[in-house]
1. Out of I, II, choose the structure whose coordinates give Rg/Rh (Cα atoms, Kirkwood Rh) equal to 1.13 when calculated.
2. Given a value of 3.4 for distance in nm of label points 7 Å out along Cα→Cβ at positions 36 and 68, calculated from one of I, II, which structure does it belong to?
3. Suppose helix-only ellipticity at 222 nm (-39500 (n - 2.57) for each DSSP H run of 4 or more, over all residues; to 500) works out to -24000; of I, II, which structure was it derived from?
4. Given that relative contact order in percent (Cα under 8 Å, 6 or more apart), derived from a single structure, equals 21, which label among I, II identifies that structure?
5. Taking mean projected area of the Cα convex hull in nm², for residues 44-99 alone from the coordinates of each of I, II, which one would give 8.9?
Structure I
Amino acid sequence: MPPPEGPPANGFVRHLWLGSGLTAFAAGTVGIVLPVVPTVPFYLLAAFCFARSRPEWSDRLHGHPRWGPPLRQWRDRRAISRRAKVSALGAMAVGVVVTGFALGWHWAMIPLGVMAITGTWIWTRAE
């Protein structure tokens, strides 16, 4: 996604974007430690919010040696790497199985339906 056109938001709106970006960044950072919490989607959201409040912070995220490449791939080409696709679908499949064992297989149909829709969308993105 290209950066927003024009200057960043001003006043209260800028603070809302900044707060949202910091919240998304914190959630993504938790995802580094907890395998069930995704990191890159939260960092994508943080970069989006920072681009509207503190563009230099968005630039730092995009320039990070570990997290920058997938963020730039998404921003420039709307691409998700094959490894990330397999990882995301694998995590969703584990969630379906855990739900099936914990709540019963009839409840597992809900995350299975979500996986069918979102998994198809993820798999059809460019690599």
Structure II
Amino acid sequence: MSRMSIIGFLDVDTVAFASTIFIGDNRLITPRTRAIAVRRDIINNLGDEGHYEDYPIFQRQFPRLPVPAGIHFTKRDEGSIQVQRIRVNSVSTSAVLQAGSTHTIRSESRIKQFRQLAELNQPVQPDTK
């Protein structure tokens, strides 16, 4: 599983949050992201507003999809992988951009999102908790 990958031009604007770009072959890629995202109509950051252990989504066993039976493929390692041009806006949140082969990719992204919206016709009070 070792061969040359030739990329004529690669243009990527943003790579973020445990994402990777690989040129060439790999055995295993395991990008992982954990995040607590809070959006508020009224900005009031207290600084200590979230702990992963407080939310079951971060402790649950990550489900693995079974490999469907009856899949057959033929692999030919002849020469190199050649790509003229790759243009990508963004690779984000445990994503992989690769020109090459990988035996196993185990990506995992867990995000707990909160929305704290101001109610209509109600005076706005900042959070005090």
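Bear in mind that the values in this text are calculations on the coordinates, not laboratory data. For clarity, every value in this text was computed on a predicted model and none was experimentally measured. Cβ atoms are built from the backbone, for glycine too; each structure is taken alone.
1. Answer for the origin of the read-out: II.
2. Numbers: I: 3.4; II: 4.0.
Derived from I, not from the others.
3. Working: I: -24000; II: 0.
This value belongs to structure I.
4. Working: I: 21; II: 52.
Computing relative contact order in percent (Cα under 8 Å, 6 or more apart) on every structure in I, II gives 21 only for I.
5. Numbers: I: 4.7; II: 8.9.
Computed on structure II.
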